[in-house]
Structure I
Amino acid sequence: MPEISLPTFVDFVLASSTERVTVVRQAKGQYAQGDKAATDVYRPLRDSIIDAARQNLSSPETRASLHKVPVDLNEHQAASCDECIMGYERWRARKQIAWDKNVASKTSIWKQGRLAIRIAPELGVVMKDVPHMIQLYFKKEILSPRRLRPIFHLQKKHARKYPQAIVGVLDVRRGEFHTYRKEVLDGELVLAGEAAAFQTIWDKL
């Protein structure tokens, strides 16, 4: 089993029980090919958001760069990406954001059984003098607090070497930033269960 990224694990955790097999099957195929970008319609937009933050572009400059993202999408996919661009613009507007290479460069590996998850913030930025480690979320499904708790727990474990950082998930489509609030009761057990489920489905496919 290869090392997988946090976004892949996030997709699995947030999927319904009937969708989980599809998520793992797609992940297994993508990692076998060694090319995730081919099936990730949001990859160009994700990369553009990260690049704009890394270059410390202003809100208007970021808006202009996102609308220049080169993508080859069908009508439905293009509309979905447009929604995400509008949502990110709402969140980004009037914010002073500075790239923090120390936060952004931090990567760790969380292991459970044979599953290894690579954790690295997609956005490592400073806002209001506070470092933030941000994971980007593009899909249409709403992020409920219950579904986010295992992800926050994993993010917080990653951020222990940088305790002053705020960790969270940015719902790009809706322009909403969900932040870690408090320790998750039995969070480690919940994650272990999710990891075991992922491994079981992977082995069966």
Structure II
Amino acid sequence: MSESPELFITAIHVPADSEFSAVASWDYYKIHQLVSKGYTNPRNARILFRFDIEGDAGILFIQSRSEPDWSPLDPSLRSLIVGPRKLDLPLLEPGIRLRFRLLARPSKRVGDKLSQYRGRRRPLITEQEQRDWLDRKAEAHGFSVEQCILSERVWYDSKKGDTLFNGMPKPIVGIQFDGTLAVARPIIFREAVSSGIGSQKAYGFGLLSIAPV
């Protein structure tokens, strides 16, 4: 059995009313560009990130399989960085309960092999669809959801330049899941923490953050 890869975590703390927080809340592609500066090979680093607002502080969490070098960032931003440090996961055993947060874009594939829509994804809109999606992901990744609160988060993608009929940028909608889980299969669950859950990880989705209950 191969050993689990090392994980590194960095946190960038900024005031919630700062320009950085405004950009992070508005445009995740720019945050993707910023995060990538810390790695010589971003693809191999398996980067996961998420921007949270907690009270009067914004925190950009960055997790990866290789240790980042933040020297390319602006000095004013480097002074706000905590880490990187090795991520020490709690002892994972069947039945252990943990608090978790996951930002994701619940969706399903549409179109069969002969359809022009083959491979496209449809976002899951209703809360029940989104909860069912999370339960399916949990089963596949070695845990079960005990309780969970869902909140919608909206931002935009400057890379594509998609606009609505009125010229406003096209929104990207994600769902933040906050709750408690129970680990069923520790090895598979550890891989979920390492690799993330769901699609579009390059845009700030998929980082599964855990903490003791």
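Ranked by relative contact order in percent (Cα under 8 Å, 6 or more apart), structures I, II are topped by II, which has the highest value.
Quick one: Cα extents along the principal axes in Å, for residues 74-129 alone came out at 52, 42, 23 when computed from one of I, II, so which one is it?
Numbers: I: 40, 36, 13; II: 52, 42, 23.
The read-out was computed on structure II.
Structures I, II were shown, and helix-only ellipticity at 222 nm (-39500 (n - 2.57) for each DSSP H run of 4 or more, over all residues; to 500) at -6000 was computed from II. Tell me which of I, II gives 3.3 when you compute distance in nm of label points 7 Å out along Cα→Cβ at positions 58 and 146. Structure II accounts for this read-out.
For which of I, II does Cα Rg over 2.2 N^0.38 Å, calculated from the coordinates, equal 1.05? Working through the options, I get structure II.
Values quoted throughout were computed directly from the atomic coordinates according to the rules given, and no laboratory measurement underlies them. Here the structure is a predicted model, which is why all the values come from computation and not from measurement. Cβ atoms are built from the backbone, for glycine too; each structure is taken alone.
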